[in-house]
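Chemist: Scrolling down, you'll hit the structures one after another.
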Structure I
Amino acid sequence: MGGAGEPLRVEDVIDFDLCWAYDLSDPWGNRYELNCYDYDRVRVELIDADGIEPVRYWPHELYTAFSQP
């Protein structure tokens, strides 16, 4: 079940720029976050290949600006 207690959908994937994540809830309402750090492979084989628009909690430009030396 998704973070809101609904079944997960592929469009619920969250892009954190370093990893992909899903927010989950168990039947008792406990919340979890499942992370995958194989970022480039998931982006190429799932996100780009299927045209998925991931959820973002902040603009990609902020991450890019922050990660520049």
Structure II
Amino acid sequence: MVFLALGGLYGGIAMLVNPSGESLQVTEVLPLLPVQNFVLPGLFLLFVMGVCPLSLVYSLWTRRRTNNRYHK
């Protein structure tokens, strides 16, 4: 999950910094997509594939040990 989050953060930030796709060398793919630039795919990568897995890893890493009656 950490590697997924790091890849999502890298790809999302790279697409938002340069929406033409030149930094990731994917300019030939852009005419085939229904979007004009890589802003929406960059936002998807950044939040869905980057921030969400990173928050899950953080919450699993720092979860509290509770005194639950079902968990012994």
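Chemist: With relative contact order in percent (Cα under 8 Å, 6 or more apart) coming out at 44, pick the structure among I, II it was computed from.
Modeler: II
Chemist: With helix-only ellipticity at 222 nm (-39500 (n - 2.57) for each DSSP H run of 4 or more, over all residues; to 500) coming out at -14500, pick the structure among I, II it was computed from.
Modeler: Derived from the structure labelled II.
Chemist: Right, next: Of the structures labelled I, II, one was used to calculate Rg and Dmax of the Cα atoms in Å, for residues 9-48 alone, giving 11.3, 35. Name it.
Modeler: This figure was derived from I.
Chemist: While we're looking at this one, here's another question. Among the shown structures I, II, from which was the value 1.8 of distance in nm of label points 7 Å out along Cα→Cβ at positions 17 and 41 calculated?
Modeler: Values: I: 2.4; II: 1.8.
The correct label is II.
Rule-based calculations on the coordinates, nothing more; no lab input. For clarity, every value in this text was computed on a predicted model and none was experimentally measured. Cβ atoms are built from the backbone, for glycine too; each structure is taken alone.
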